[in-house]
Structure 1
Amino acid sequence: MKTRRDFIKAGFALGASLPLANFGKLFAADLPVKTAGVSTAPVQAKSILVAVRDGERAAMLDKAMAALGGMETFVKKGQTVLVKPNIGWDSTPERGADSHPELVKRVVEMCFAAGAKSVSMFDNPCDQWQRCYTNSGIEKIAQETGATLVNGKDETFYRQVEIPNGRKLHEAKIHFLALDSDVFINVPVLKHHEGTLVTACMKNLMGIILDRRFYHRTDLHQCIADLLTFKKPTLNILDAYAPMVRNGPRGKSADDLVVMRTLLASTDIVAIDAAGAKLLNHQPSDVRHIAIAAEMNLGTMDLEQVDIRRFKLA
């Protein structure tokens, strides 16, 4: 597995020499502060993005949640919580194709500590679902924490809903946990994707619908954005500890990963994906579903308009 320094030296794709300049920019503490004249227009609160680096996953999550007011800001006593990892692939944690069990475990623990009545998890995976759940390590941490791991392939768990503001996605069958849980926490892993350049928080929501192929048959990027007009997570936590930088979304080996030791958290799903795109050396506007979602006013793509709270643990 390569380190961030190796990535900067070698570039991330098939011999390219593209430097990882955006990593430093995201965490630069000395970005210029913009000033403006006096205005009587109402001030709209900025989206908040917490960016933590150079720690282990659980420690970075602890720091990020403290900066957002603690998990109790999002989870109240007696509420039901859906924690939605990426469990799409029959792959082990060191391959980086699925959400890392260490991070997911800490999220679940924090939800229960905040007073959650129950915490459930599921995904509608691309590979055989039992093998995905087991080999990803998510099944084990569900057993350890008392979370309920639910079948994401059982069609009886999905309900047909209308999506009136969708441009291409007008209806979909959505898993009951995404519809009925009081709190929805989205916990994907940042990766390269051969079809969309980047897969992060927005694309992880494909795992709550039954017919994933409809997106591909219709307009993948527009459908990803359209779903947000109906359902947004309460909170997004993006694992960028060791992103897959090529051969995504499945990956071929641990050599496809670059160690960045980074975690992002935000309620703004567009802003967090924009930051994830920059970590993988893409402009957010180059990732079509991010650009579409921003144009549809579903979040903020322009990171200069985001309150980025940066922390370095080591």
Structure 2
Amino acid sequence: MKRIQYDKYGGPDLMYLSDFEVADPGPGEVMVKVKFAAINPIDWKVRNGQLRFVTGRAFPRAMGSDLSGTVIAVGPGVTRCAPGDAVFGLAGIKQSGALGEVVIINETSLAKKPENVSFEDAACLGTPGVTAWNGLLDKANLQSGSRIFINGCTGAVGEVAVQIARRAGAVVSGSTSAGAISRARALGLDAVYDYRTTDLAKLGERYDVVYDTAATMSPALGLGMLTGRGVFLDITPSPSKFIRAIFNRRLKPIVCTTRPDILDSLAKAAAQGALRLPVAKIVPLHEGVRLITALEEGIRLGGKGLVAMD
């Protein structure tokens, strides 16, 4: 089997396509024949070594988190899926491996793909969907009628957050680039601001939740936009922010933490047509390194970049 991997932490030049041997799935694990893998910033953050305190120093390391595909084998004790099932999900950052023809993944990180959702669309749901859910529902306890501001509302996490919030009955505003404002309005936002020309600190509105899905807001700015009991969701956690959050409960650092119930809820929303991310570009596996590098260097696609294994 082939996958994209690297032999030490560092830049995009370290990635390469290689053959590898697939181990049998262990207890609670599933072997998935990957159809599509979606690229996320977390993929190169892991490769750059930003999370080496979690991922360790064992090499070579595989690339990729979000995927869709078909189960081909299961380990002892697996109950959520069986060989032949169409699934989607996200590999943990320690294991990774979605950017390969086959991946071993824990069953709790997978959900069955709805029949009316394509493999391409399903591959996009994992990291953006779980991260948006962790913030809005796990940390902010989103309620109908809540006023939400999403910074970066047309990025992958931001766009899922908009859809989840509106589905819950919240009133949603947000910021994006000038070129994406029409796309944001099509999502049903109450108000949309150009982040390049708007001083968010001077907005007259105050919000129950501010979610910085673009990772460009300072905690001071986000906290300053809140109502008295509002919360600021920070997508770039750090040790200092976790310490600060102990003393300021309105600051909520977000770590993407998957659970079966979240994935099942994302699957249900997608099946009902209430959750979808646009796919902008699909390349074959042998061109995956090039696309990852381009995205890491700042190219904007206007949607998700996918790698096809077939």
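Here mean count of other Cβ atoms within 10 Å over residues 65-72 was derived from just one of the structures 1, 2, and that gives 25.0; the source is 2. Hey, mean count of other Cβ atoms within 10 Å over residues 257-264 derived from one of 1, 2 reads 23.1; which structure? Among 1, 2, the structure yielding 23.1 for mean count of other Cβ atoms within 10 Å over residues 257-264 is 1.
A value of 25 for relative contact order in percent (Cα under 8 Å, 6 or more apart), calculated from one of 1, 2, originates in structure 1.
Values in this text are rule-based calculations from the coordinates and carry no lab data. Note that the structure is predicted; figures quoted are calculated from it, not measured. Cβ atoms are built from the backbone, for glycine too; each structure is taken alone.
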